[in-house]
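Participant: Please go over the structures that come below.
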Structure 1
Amino acid sequence: MPDAFKNNYLQMKKTFILSIAIAFTVLGFAAKKSRSYIDYVNPLIGSQSNFALSNGNTYPAIARPWGMNFWVPQTAKMGDGWVYSYDATHIRGFKQTHQPSPWINDYGQFSLMPVQGMLIDENKRGSWFSHKAEVAKANYYSVYLADHDIVTELTPTERAAIFRFTFPESDSSSVVIDAFDRGSYIKVIPSENKIIGYTTRNSGGVPDNFKNYFVIKFNRRFDYSTAWNNFKPVSAAELTDNHVGAVIGFKTKRGQVVEARVASSFISFEQAERNLLEVADKSFDQVRAEGTDRWNKVLGVVDIEANLDQTRTFYSALYRSTLFPRMFYEYDANGKPVHYSPYNGKVLPGYMFTDNGFWDTFRAQFPLINFLYPSMNKKIQEGLLNTFLESGFLPEWASPGHRDCMVGNNSASIVSEGILKEITPREMWLPLYEAMLKTANSNHPQVRSTGRLGVDYYNKLGYVPSNVGINESAARTLEYAYNDWCIYQVGLKLKRPAEEIELYKNRSRNFMHLFDPSHNLMRGKNADGTFQSPFNPLKWGDAFTEGNSWHYTWSVFHDVEKLKQLMGGREKFVGMLDSVFAVPPIFDDSYYGGVIHEIREMQIMNMGNYAHGNQPIQHMIYLYNYAGEPWKAQYHLREVMDKLYLPTPDGYCGDEDNGQTSAWYVFSSLGFYPVTPGVDEYVIGSPLVQKAVVNLENGKKIEIKAQDNNKANRYVQSMKVNGKKHNKNYLNYKDLLKGAKIQFTMGNEPATNRGTQPADQPYSFTK
C-alpha cells in the first residue's frame, strides 16, 4: 500500500471512529435525558401468590398514580380476593377494581370480557392465555385471548379507560358486561352505542346508598344486544336484580378493532358521564402516551443508577408506593373536587382518599409521599380531616369507609408527620390535632379497629390488659404509646396547655409497662399487674399482631435509647438484635390453630426469626445505628434487599401492603430510612444504588453517590454530606430539603470506627 494512500486511509478511519464515538455519546446523552422510567416497571411482581404463601399478594394494577379506579385482568372467580394469579391459565374478564388487598377484598367492581358468541357464564367465557402473549405496563395492558382469537388492550386515566378489542372474522364478536352480584343494574341503549349500569357489590365499609355508576360507550353500532340475569339472556334492555349484565355484539372482519370508552362514578350517572370526558375525545394511543408521561413524572422524581435487576425492582417498588391511598374524589361541573362520603352517604365538597391500612403504611409509605410528593400529601391530609368531620374518627383501615382490620391508632403518626414537617396547610393543624385527640380517647361503636380498642384500660393502667377479652393487647399498647408521642410532639408545636402536653408525654412511656427484664422482651400483662403466663416468646398472635415478642419488642420507634437501657445497655441491646437472626425460624402457631402465611414466609427465608414479610419488624435492622454498630445494619440490610426483593412474579417476601413493603425498599436503596416518621431524621443504612438524584418538589436536588458500591462492598467506610465528613448515623430532613450532595465510600469490610459514638445516634425521646 502506497504511503500516501495508507495515510489517507488511516486518517479516514480515525475520523470515522471519532464520528461514531461522538454519535454514540450524543445518543447516550439523549437517551438519558428522555429516560422512560415506566419501562422498568413490572406490575406482575408479587402476583405469584396464594392464600398459603404471599410473594406480594399483588395484582397488576393498570392505573394512573393514586387513581380512583384501577383495572386488572381477572383470572379468579367473582368475589375471590386473589383476583389475578400468575400461575392461572384463564382470564375471565377485565375488571375495574378498588381492591387494596385480598384480605380486605373489593368494592364497586364490574368487568368487560370480549368473547365469541353468547358465552356469558364466568367459567364458560374464560379463555386460555400465556404470559408470552401478555404485556403488562403501569398504564397499559394487552393480552391474546386464545379461545376467542381476540387481542384485548386497555389504558386508563384516573376515572376512565379505553379498551381496544381486535376481533377475528366473525358474525358473533361480543363483549360481555358483568355488573356483578349482590345488587346491580344494567341498561342497554343501542341508539347511542352505550350501556349504563351500577354495581353495589362491596366487602363492607359503605353506607346503604352505595353505588358505583358506570357508563360504557362503543365506537360503532351494535349488531345485536341483550341484557342478562344470573348469566341467562333475557329479552329486555333494562334490568335490576341480584346479578345482571349485558352482551353486545358485532359482525367483524379479521383484524377489525372495536373501542370502548368506560368511566364510573360513586356519585351519579351524570357524574360518570362527566368523568368519561377524561377520554371522550382522545385516541387510545393519546391516552396511553399521557399515562406514560404521568408515570414518568412521578417515577422520575428519583433517577437512579444501578444494575438492571435493581433498577427494575426499584421502579416497580416506586410504582407500588404511589398507587395508594387512592383518590376517592371527582370533579364537578365547575371543576371543583367533590366526593361521595363512604361514612355518611352524602355528596360533599373537598378531597377524599381511601384504601389504606395505616398499621402498615405509617412506617415508610406515608413518609415516602411526604418526602417525594408533599403536594399530594396536602390533599391526603384534607381528606383525613374530611373523614373525621364525616364520621367522628380518623381512619385506621379505610376501604372505602372504616373497616375492622389490624390494630393501633396510627393515624396519629400520619397526621403528626404532615404537621411536624410543615407539609399540612397551617389552617388544618388545630382541627387535625383535635381529631387526633378524639380518635385517641374513644373507640368506634361499630368498628373495633378505629380509634383505640381498650382505651379505658389503657388510660387507667397504662396498658391494655391481656386477660380482659381484648386480643393482641401488647401490640395495641406499644403502638398507642408511640401514637401518644406523636400527639405530644404536635401539642408542643401548637403550644397547647402544659397539662395536656404532659399527659401525652407520660403516656408515650407506657411501653415500659410491658417490658419483662427476665426475658429482655415485651410481654402481655394482666389487669392485676402480673405478666401473662405461660410466656413463649416465639408464640405468634395472642398478645401480639401477626408476629411474636421477638418481632414486636422493637416497636418503640420514638425511644430506642430507653429500650436499650431497659435491656441493660448497649452490648445487651446489640446481643438481642443479633439473636433475632441467630434464633432458628421456630414458632408457636397455637393462637391461630395453624400456620398462617406470615409464619411460613419467615420460616423459609433462612434469616432466623427475622420476618421481613410483615411490618412489625421492618425497621428493626436500622436499630443497630442506635447502639454504635451501624455496620451490622449495613450487612443485614443488603441481605434483605439482595435476597427478598426481585423483579419477578415472586419478587416480594410477604404482603406488599399498599406500598409499605415497596417504600421500605425505595428508602433503603437510597441509603436511609424513617424509623420515627415524625422526627426530622432518616437513619442511615447501606445504599444499593451507585448513584441517585432526588428531584424535590421545591426545585432542590439531593445527589447520592456510593463510590465502589457493589454486592460485596456493602459497608460504609466513610461518608460526606456537602463535602464535609459525616459520622452521624442519620441525615436531617431540613438539611435535605435545602439540597444536598451525599457521598458514600463503600468497602467489603466493616468500618468499626464510624458512627460509634453516642453523639452519632439518631433521635430518641430519652437522651
Structure 2
Amino acid sequence: MCIRDRSQTEEAFGLIDNYTDWQKEGLNSSPQIHQVQLSVSGGKNDITYYISGNYAQEDGIMLNSNYTRLNLRSRINAKLSKRVDFSLNLAPSYTKTETPATNFMDFYRTPSFMPVRHTAATSALTGKPIGSYARGSDFSNVTYTREDGTTFTPSSSPFGSSNNNPRSLMDTEERFREDYNLQANASFNVQLMKGLVFTTSNGFFIKYRQNNQYRDYAAKKDEESAMGTYTNRLYIDLLSENTLNYTGKTGKHDYSVLAGYTAQTTSERTAGIVGLGFPTDYIHTLNAATSFDLDGTYTQKYRTAMMSLLARATYSYDEKYLLSASIRTDGSSLFADGHQWGYFPSVSVGWRASEESFLKQFGWLNLLKVRASFGVTGNNSIPANSYYDLLYPNNYALGEGNGNLISGLAKTSETKGNNRITWEQTYEYNAGFDLSILNNRINLTVDGYYSITKQLLFKQPVLSFTGFNNYWNNIGRIRNSGIEVELNTHNIRTKNFEWESSFNISSNFNKLLELSGEERLISTGERNETYLAQVGKRAISFFGYKTDGIYKSQEEVDAVPHLASAVPGSLRIVDINDDGVINDKDRTEIGNPFPTATWGFTNTLTWKGFDLYVMIQGVHGLDVFNGDGYFTETKKFNRNYVKNRWISADYPGDGKTPSFAANGGVAWEFTDYLIEDGSYVALRNVTLGYKFNKKQLKKIGISSLRLYASGQNLFYIWSKDYRGINPEARKTSGSYSSPLINGYQSGGFPLQSTVTFGFELNF
C-alpha cells in the first residue's frame, strides 16, 4: 500500500505542468553596495581634532535584506599643561537592517512543480483563485486526471509538507531593526613626577534597539490573523579605568610598574508586545490591533557589575633579556557570593638572541627573538541571573468547581539556578620565536601553545522530573594544543615595482580530560544529529551509525544483521562490535567538526601607481552535518539526494544512494550519510587599484585619490562529497548553542561572488 501511494504521489506532481526556479525566486538579482567616507583633521600646538563620517548601504543576497549604516567619529586631543593631557572621543551611529521573513533553506527545498501563484491549470485543479499564492496544502486530497481520462486521489500531498510558499512570506511579511548607538570616552594623563603617570579613563556605551515585524492577513495560511510585533532593548555600559604607571631606566636596565583598578556596570531593559486582528493590511500601528498575545508581551530588566584589580611589572636588560609579570583579580555579579572572584596571573620571558655579540657577526640575521609565557584567563559568559531561580507571572486555579484564575508567580523557566557556578579558567602555555633575515626581506613567526580549560561553563541537561530542562554548571576540563606559523616575504623591491607575500597556517587539537565525573555525554542538535563528548577523546565528535551503502534487495537485508525496520533501498548499518545484532551499541564516532588546518596566502604587488592584492584562504580536515538532508522535500526532489538512488531490486542505482526512506530503515540524520567533508579553498579577495600622482592632485586641491575594483569569492573549491550550498554556513544558535554542539549546517545563503567599485578621496 505504501509503495502504491508513493508512486501515485509522484505521478500526481508529474501531472502538474509547471517549473519554478525557487532558488532564483528568493535571491536579489542585482545587489549593490554604496559607501561614502569623509574625514577632517586639523589643529596645531596644544589642540588637535579629527572628525569622520561614514555612510554605507548594502543590499543582501536575498530579497528584503538590506543594511543601512551611518557612523560619526570625533576626537579632540589637548595638552592642558606641561603635566596634563586630555582626550575626548565621541562615536554616535545609526543602523537600519531589514531581514527576510524566511531563510534560504525554504526556497532550496521547495519543489519546482509548485508555482508561486496559481495558474489557470492549478486553479482548475485546486479551486483556488488564479493569481493567489500557491501552498503545498492546496494540493492535498485533490483528484488528478490522467491523460487517458482516468482519475485518482493520492492519500498524501505531492508535497512533503504543507509548504507555506516562501515567496508569499517574503512578500507579505516585513521585518526591520533599528539600532541607535552612542559611545563616549574621556581620559586624563597626569604626570605626577618624572616617570610616574596617573591615567583615568571614563566612558559609556548606550545601545537602543527596536524591532518591528508585521505579517499580513493569511500570510502563512488561510484565515490566519494579521500580526504585528514590536520589541525594544536599552543597553547601558559604564566603564571606569584608573592606573598608576611608573617607568624608569638605569644604565642598561629598563623597568616599569603599573597598578590600577577598573569598575564596570551594565544594565539592560527589554520589552515586547504582539498585536493581532488588524482591520486591514494597510494599518500597522499596534493600537489598531483588536487583541494581544499575552505570551509575546513582556518586560524584563537586569543589571550586572564587575570590578577588577590589576598589577603588572616589566623589566629588560640591554634590550636583550625581557621579563613581564602580572596579576589580575576580577569579581563578577554573575556569580553568587563566595564564587564571584577569580584570580588570573601571567608571566612571560623573552630573549633577543640577535643582539648577542656571537650572533651579530652574521650580517644576514636581522632579528632572532625567543619567547615563552604562561597565563590564566577567565570566562564568565553566562546569562544574568543564572545562579538563582527566577519567578515569572503565572495563573493559578483556586476555588471550588472550575475555580477562578488568580495571577501569581511561579518557576516556569526551563533553566534551573545554580549558586555554585564560578569562573571558567584557562591555563595557557606559549612558546615561539621571531626571525628576520636578509635585510628583513624574510620574516618568520612560529608560536606553539598548550592550554587546559578548567571548570568549563556548560548548560547541562537535567532529569525532567525536576521541572527544568537544564542548568548552568562547571562540568569538566578540556585540553587544546596547536601551532601557528606566519611567513612574510619581500620578494622583489625595485624603484617602480614591489611584490610582497604572506602565508599563515594554524592547527589545533583538543581533548576532553574530565566531564563532571561522567565518562561521556551525548547531546542532540537541532535536526536530531547527535554529538559525543567522551573523556580521553576530542572535545566532541559526531555520533551515530556507520553505513556501507544500501540494501539492494530483500535477500541482502536477510543475509546480514539489520534493524527490524530495514527494507530494500534503506541504508545498510555496519555491525561495529561484530555481535550479529544492530542496536545502540553499534553507534560510534562518525565525524570530526573541528578543522585540522586553516591557512591563508596573500600577495601584494605595486607598480608605479597600480596596486594588486590577492588573498586565497582554505580550511581542511573538518566534517559538517548537512541538515538540508533532514527535510522531506530535499530527500524527495533534490538532485543531490535523488541522482542514482535505489528504486527497486531491478533498479538499485549506484548501490550507495538510498530511496526516500520515510517508510523504512533508519533516519538519515542518525547515520554518517549526512556527515560531509566541509573542507574548501576560496579565492577570497582580489583588489586592483590605481593611486594618482600627488603632485598633480595638489594643483587641484586634492591630497590623494585612489580608484579601485574589488572582488570577493571569485573562485571556490570544495570536496566532491559535499552536497550543500555553502560549507561555511555552520549554525548553532538558540537553545542549541553549546560548547558540546558544533558543525550543524542548514539554511545558509548560497555562496556569492561580489564585485565592488569605489574611490578613496582625501582633501
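Each value in this text was obtained by applying a stated rule to the coordinates, not by laboratory testing. None of these values were measured; they are calculated from a predicted model. Cβ atoms are built from the backbone, for glycine too; each structure is taken alone.
Participant: Ranked by mean count of other Cβ atoms within 10 Å over residues 295-302, which of 1, 2 sits at the highest value?
Facilitator: Working: 1: 20.0; 2: 12.2.
For this comparison of mean count of other Cβ atoms within 10 Å over residues 295-302, the top structure is 1.
Participant: Hey, log10 I(q)/I(0) by the Debye sum over Cα atoms at q = 0.05, 0.07, 0.09 Å⁻¹ derived from one of 1, 2 reads -0.38, -0.75, -1.26; which structure?
Facilitator: Details: 1: -0.27, -0.52, -0.84; 2: -0.38, -0.75, -1.26.
Traced to structure 2.
Participant: Just checking, which of 1, 2 has the largest value of distance in nm of label points 7 Å out along Cα→Cβ at positions 207 and 231? Write down the numbers at each step before the final one.
Facilitator: Working: 1: 3.5; 2: 1.4.
If we compare distance in nm of label points 7 Å out along Cα→Cβ at positions 207 and 231 over 1, 2, the biggest value is for 1.
Participant: Matching task: 15.8 is the computed value of mean count of other Cβ atoms within 10 Å over residues 71-78. Pick the structure from 1, 2. Before the final figure, lay out the partial values.
Facilitator: Details: 1: 21.4; 2: 15.8.
Source structure: 2.
Participant: Here is a follow-up. If relative contact order in percent (Cα under 8 Å, 6 or more apart) is calculated from each of 1, 2, which structure is the one that comes out at 11? Intermediate values should be presented prior to the final figure.
Facilitator: Values: 1: 11; 2: 7.
Of the options listed, only 1 reproduces it.
Participant: Of the structures labelled 1, 2, one was used to calculate helix-only ellipticity at 222 nm (-39500 (n - 2.57) for each DSSP H run of 4 or more, over all residues; to 500), giving -2000. Name it. Present the calculation step by step, with values, prior to reporting the outcome.
Facilitator: On the way: 1: -9000; 2: -2000.
Working through the options, I get structure 2.
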